[in-house]
1. Hey, helix-only ellipticity at 222 nm (-39500 (n - 2.57) for each DSSP H run of 4 or more, over all residues; to 500) derived from one of I, II reads -13000; which structure?
2. One of I, II was used to calculate mean count of other Cβ atoms within 10 Å over residues 112-119, giving 27.4; which?
3. Taking FRET efficiency 1/(1 + (r/R0)^6) of positions 144 and 240 (r between Cβ atoms, R0 = 35 Å, to 0.05) as the criterion, which structure among I, II has the greatest value?
4. With FRET efficiency 1/(1 + (r/R0)^6) of positions 64 and 248 (r between Cβ atoms, R0 = 41 Å, to 0.05) derived from the coordinates and found to be 0.10, which of I, II does the value describe?
5. Hey, log10 I(q)/I(0) by the Debye sum over Cα atoms at q = 0.08, 0.12, 0.14, 0.17 Å⁻¹ derived from one of I, II reads -0.35, -0.71, -0.94, -1.39; which structure?
Structure I
Amino acid sequence: MADDSGLVSSETLSSYNMIKTETQGRVAVVTLNRPKALNALCSELFYEINDVLARFDNDSSIGAIVLTGSERAFAAGADIKEMKDTEFIGNYKSNFLGHWTEQISKMRKPIIAAVNGYALGGGCELAMMCDIIYAGEKAVFGQPEINLGTIPGAGGTQRLTHAVGKSKAMEMILTGSVNLDAQEAKTYGLVSAVFPPEKLVEEAIKTASKIASKGAVSVQMAKEAVNQAYELSLSSGLHFERRLFQATFATKDQKEGMAAFAEKRKPNFVHE
């Protein structure tokens, strides 16, 4: 857990069974680590993801996060063995899958998904929960749940439709067999950029480092404003954006950033 300084101890972070963590400067890297199961998503894995993300979100030394898997699979789907015998009443009472999205949806700090290999079903949904998606050249995105007699349950029908449009989302979800390769995903706007697999995480860390070098308050406000574009009408969204813009003028980083621009020097942000 975090100490009084807001830092997360390496001893705490080494206690996870299904993820690996490291930090590079102000960037935290979280790697899914279930290689035999192609990083299939299960409750224990998500408890670990949620726990570490909460810790990094409250760690003052971290400005952005990269979430990744292996070169073979970001996450090849949900762990079907874990869920196949569950019943509606139990799932409803426990809000099954609810905890899969709980922490990521309330993260203040930006998360970049670095997707190599398969991102299918819950893996595609996990990537879409993040703020930016970078893909390796062999990445594959899909929602095959219909083949199992069910539907996406962690945001697939909602986030995928926002990302690629109704027709393509319907085709992917209703057939369960139409997947997007990395270049198609970029064309549709699902991912921001495509890189060679061996360079993917490095490039994601570069972007995360660039984000983390900006003023933390304005970064978090900007993320909040962009996310509200999915929730609010245009007039309400513009009002929300304007209020946050005005609020930045109460921060030290706004004063420093504009002073540095006027003085033609690099700003020294203090994240306040």
Structure II
Amino acid sequence: MKTTVQDGWLIGGRKLKSRFFLGTGRFPSPTVFLSALEESGAEVITFAVRRINLDSYEDDGMLQHVAGRKLIFLPNTSGASNADEAVRIARLARAAGLGDWIKVEISADSRTLLPDPIETLRATERLAKEGFTVLPYASDDPMLCRRLEEAGAAAVMPGGAPIGTGLGILNPYHLGLIAEQSRVPIIVDAGLGSAVDAAQAMELGADGILANTPVANAVDPVAMARAMRLAIEAGRLSRLAGRIPKKRYASASSEPEGRLFATEVREATT
């Protein structure tokens, strides 16, 4: 069977082709952002509701430049410190016409910006019951991610490392467990630094990647957007292809007795 990465996937009943979600903050200019968006192939963009004028979000310095494009908006609740605030932000975003997708992002620690697991779970459960397509940002805790799925999350977004650190995937074992146990898409979000981290996440079994800082703050954001897109494709293809098992000792790559292949096709004898 031919292995391919050109397979679609579903979130909240919406079929997507791209597995790259792109954040909109910190880019040097709208022009650079639009070029990076083009190179990324992303169909979903995320932004903080708190920085949008909800009375006229079309006039936002970044969003006005994507008018007319076939994109899914994923507003996030960045700045919320508890479930009540996150729910209020989500309702405001939907009422303003930004859609019913929401990224729940709740942090009570300004130094680490790590997600609050209890408040995130509470907000996810409430918003899912109100009909939102909820994508909660969470820590890489397999049990928490399971609980978020049970609470109605359409996808779960565990972080590879704290937001904006660029440290990459600090706990690949946990991310592998989360991907293995989940029945909803897993999108690795936060802490990635470069394309190699995106490829690793996909090889671990993630369904997609969300990145902002590693693209927007790169020396060349447009080139990094393309690199991340290609890394996501390569990582998923590698996952589907199936890596060789790790061994403690060396083994020769050539076959014994001068054979070229592990399995030879011999002529049938009659």
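Only the coordinates and a few stated rules stand behind these numbers; no lab work does. The shown structure was predicted, so the numbers you read here are calculated from the model rather than taken from an experiment. Cβ atoms are built from the backbone, for glycine too; each structure is taken alone.
1. The read-out comes from structure I.
2. Label of the originating structure: I.
3. Answer by largest value of FRET efficiency 1/(1 + (r/R0)^6) of positions 144 and 240 (r between Cβ atoms, R0 = 35 Å, to 0.05): II.
4. The read-out comes from structure II.
5. II
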